[in-house]
Each structure stands twice: as C-alpha cells, then as structure tokens.
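Take a look at these structures.
Taken together, the values in this text are just the output of simple stated rules run on the coordinates, not laboratory data. This one's a predicted model, so the numbers in the text were calculated from it and none came from an experiment. Cβ atoms are built from the backbone, for glycine too; each structure is taken alone.
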Structure P
Amino acid sequence: MKKFKPTSPGRRNMSAIEHKKVITATKPEKSLTRGRKRAVGRNSAGRITTRHKGGGVKRRYREIDFKYNKHDIPAKIATIEYDPNRNGYIGLLNYADGEKRYILLPQKVKVGDEIIVSEKAKVKPANRLPLSKMPVGTFVYNVELKRNNGAKLIRSAGNYAEVVAQDDDMTHLKMPSTEIRRVPSTAWASVGEVSNPEYRLRNWGKAGLKRKKGIRPTVRGSVMNPVDHPHGGGEGKQGIGLRRGPKTRQGKLAYGVKTRKPKKYSNRNILKRRKTKR
C-alpha cells in the first residue's frame, strides 16, 4: 500500500494500491471493449431503487469471459490489466487457436503462465475444472451454481471459497461469509484466490474519490425532516422515539432484521448459516 504525506486533511490518512507494480498494460484490447450505460441505482422505469449512486467517471467496459466454454485448449496470459468495473485484476488470454479473451485473474500468476479449462487440468492457480475433481482444502473462485451456467460466486478482490467436503453428487464449499453451502459437483470453478487482496485495506481519504467512483453522499435519517424519514424531526439530537426499532426511509424495519424469504429455493443447499455481527 502507498501512504501519502499529510499535505491536506484528505491526504492525511489516505492510502492507495500501487497498481503499477502489478499491471503490465495500460490500454485494453480494443476488440474486447465497448461502451456501457450504468444503471446508477435506477430500475427499468427510471425510478431510484438504490440510493447514493450516480455520477462518477465514465468507464469503458471490458468483456470478461465468465462462461469459460473453450475446453481443452491451452492459453497463455499475455497481459495483467486494471479494470475500472471490478476490484480484481483481469488478464488477456491468447488461446492456441488464436482467439483472445479476458478473464478474472487469481493471485500468484504472471505474464507467460499457461492455463487450461479441462476436466484433466492440474490443480494450480487459474486452471478451471469441475468441483468433483477438486481435493478437499482447495481454494476456488469464479464458482458456478449449475454446470455451464457461468461463474456466479466468489468474484471480488481477495475472496475465495474452500472445498470442505465431497458428498456424492454435491460439493460443500465454505464461503467468504463463513456460510457452508452445497453446490453440484458437476459445476466448474477456477483454482485460486481472486487477485488484488489489498483492495479492502485502502483508505479513500476524501469524499472526492468516492464521487469519482459514482458513490453519492449518505445522509442520516435523524437529521432529516419527518416528511423525509421516520427518524426525522425534533429539536437537536433525537432517538428513534417509541418505534419498535430503526427503520429504513420507506418505513421497513432495519438493522438485524431477517430479510431472507423463508421459502427461498436455495435454503436446502445451505448447511450452515453465515455468522452475523451482533
């Protein structure tokens, strides 16, 4: 991590990731990029459904291969690049048949390393194979929930799931949240841990950097008027009053309230619920 001299209040505790020590290319592969309009918290009707999103620096979208449907064709890592749309590093693969694709890179790989997507692949970082072929204790990322459905789980910087058991046609994975979940053994996963583990240690230092990321300010409900929030109103600092508990702006109970549907389809695949902070 890079530290800064306290030349201003914003710089005093700011830290940054030294990308230049890792990335090997600054311009993306043009054929694998396109423009993309971000939703910035709006739904299809244009209404705000997630607050505190909007603005930010314009981004060029890199088309990442999460399907991994080129089996048994070796590929070499040509570049390691920064992607503004995700917090892990991406790599450009040159396949033996001449095709180029971007993938999400794990830790401990470098330019020139060879990877392969195959049922007979070795268990080494960036290789991809079915969960049934993974020994217990293997760290995996880019995990599918169904065979050939594309990577859905474990895609953010520094994260990984651990294979804790093989049970008939199901594999037990310990997720980053400590939840233990069953996944079909026929589903595929990549070996390793997602790159850029320092991301969670970064101190942004000032609001301006958050605005560049597209994150708008968060205002406390207690400083609003009663018409704007259930916690609003009163002279000076006030508690939440005679309400049953803290509420969202829409009036729903918040903080510590279970929001998961009792009959959610994946309940039967969760063997141990995640530990929550209390």
Structure Q
Amino acid sequence: MTKIDAHHHFWRYDPVEYSWISEDMSAIRRSFEPPDLAAELKSAGIDGAVSVQARQSLEETWQLLTYADQNDFIKGVVGWVPLTSPDLNRTLATVATHPKLRAMRHVLQDEPDSHYMLREDFNRGIAALQPFRLAYDILIFERHLPQTIEFVDRHPNQVFVVDHLAKPRVKDGLISPWRENIRKLAERPNVYCKISGLATEADHRHWTEDQLRPYMEVVLEAFTPKRVMFGSDWPVCLVAIRYGEWVKIVERSVATLSTGEQARVWGGTARDAYRLS
C-alpha cells in the first residue's frame, strides 16, 4: 500500500514573512526543509508527499517546484498564483508547464471578507484553472461552509480539495453545524477532503483522540474513502502533535475499513485528485 502525505509545508523561517507563526507556536518558529520532512516520512512509513503553499507569492511557488525537482518523494505541489489578476492566464501558462504543479490555493480563511470566494474576479480565476488541469485547495474555517457550497456549485467540473476538514471547532467541543454543512458539501462529487490539521484545531496541550474521532468519522461517511485522503499539515501540526503520532491516529481511525478503502485514504485518493504519478 503506497502512502502519501497529501498536505505539508516548507519554509525558511522569517518572522515578518511568517507573521502568523505566533510566539506561542515556538515549536515551528524555525526553518523546515526537505531533509527534515524526509526523516519524518521514513520514520512513519510514508512513501511520498504533496507540498502546499504557506505564503501567497509566486516566489514560493517556484521554490516548492524546485524542491520537487530535487526530491523524488515530493510527488506534487499545490502552489499560489494571483487568481484575481488580469494577467492570470499568462502567469498560469508559465507556471503550469512544470510537471509537478498539481493545484492552487488561496488563504481564504484569512480574508477579511468572509464571502471573498464569491467575488466575480476570484471566480474568473478559478474558471481559468480547469484548462490547465489544476485542482483547487479550499482553506476555510467551518463558518465559511455555506458560502463555500455556493462557490463550488459555480464550478461543477472543477476538482476541489477541502483542507483540514474545513477546520471544525474541535477546541469548543462543537460538531454542529459543521457536520450538517460538510455533509452538504460532500454531496458534490467533484469535492475531495483531507483528514489533516485536526489536532491543531483542538486545545494544543489537552486534546484527546476521543475528541478527534467523531470529526474523522463524519468525513469518512460523508465523502466515503474514495474522496478522503491523509495529510499531516506538518510542520504546523507540531504545535499540537508529533508526525508519527498523527499517523497512528489515522491508522486507528481507518482500521475498520476494507484494505481497498484504506488504500484510498492513504494514497489512492491523493493520486486521483492531484493526478500524481
């Protein structure tokens, strides 16, 4: 069974460029580069990974693609481009020539406008991805789910991947209305979901596996294993959980699935959604 970590980040730490890394996140206030991840993958028995943007810059997108050229274990890249730019098609025509670019992402969760995803210029940008066969990663909080459903419905032929289960309110112990809204989103067959980043949404020091399990169960039922993939959100996850510990939790959460279903979660779904070789 080939195992792929469908969500991780790299960065050369700078307190200005990564201002979102607060002082209470000391575990990740340093650089994380391919050799660091390679060691984690080897220790946990993971065969490959998908790199995801952490800064909204073309410079970082090209850096991730360079890492992918230099490291065979990086199977694909989720980059960033200025989706609202009038020059978007020209930019895509350049960056999409790279064989490991597989998707784009914008940090929607940080936009002051909670309906940013419904802007016309943003949607024109999303429509421009399909000719290049690029998926789009949706990074939101659970409060964005209603408008996300409307957004997705504008693009029925576009592949979408929801990051971090749409960040349910684990710390508050709430499962609704996240559960109902994520189920509605899962009714769209062009939408996939990553089991990732869950411990980070809980109390970083006092979470339990029992607190996390219901959210994973909802997603596995709603999307089915055919559209669910494993991701670590390393190194962000380190503020709450070690890499190997998260792998073990996911292993236990899918243990009752058939071998074929487990293979989907661990690698098959990511290969389909991101067209990985």
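Each of P, Q could give Rg and Dmax of the Cα atoms in Å, but the derived value 17.3, 49 comes from Q.
Which structure, out of P, Q, was mean count of other Cβ atoms within 10 Å over residues 58-65 derived from, given a value of 18.4? Going label by label, the one that fits is Q. A value of 0.75 for FRET efficiency 1/(1 + (r/R0)^6) of positions 106 and 218 (r between Cβ atoms, R0 = 30 Å, to 0.05), calculated from one of P, Q, originates in structure Q. When Rg and Dmax of the Cα atoms in Å, for residues 74-169 alone is computed for each of P, Q, which one produces 13.6, 40? This figure was derived from P. State the single structure among P, Q that was used to calculate relative contact order in percent (Cα under 8 Å, 6 or more apart), giving 17. The read-out comes from structure P.
When helix-only ellipticity at 222 nm (-39500 (n - 2.57) for each DSSP H run of 4 or more, over all residues; to 500) is computed for each of P, Q, which one produces -10000? So the calculation was done on Q.
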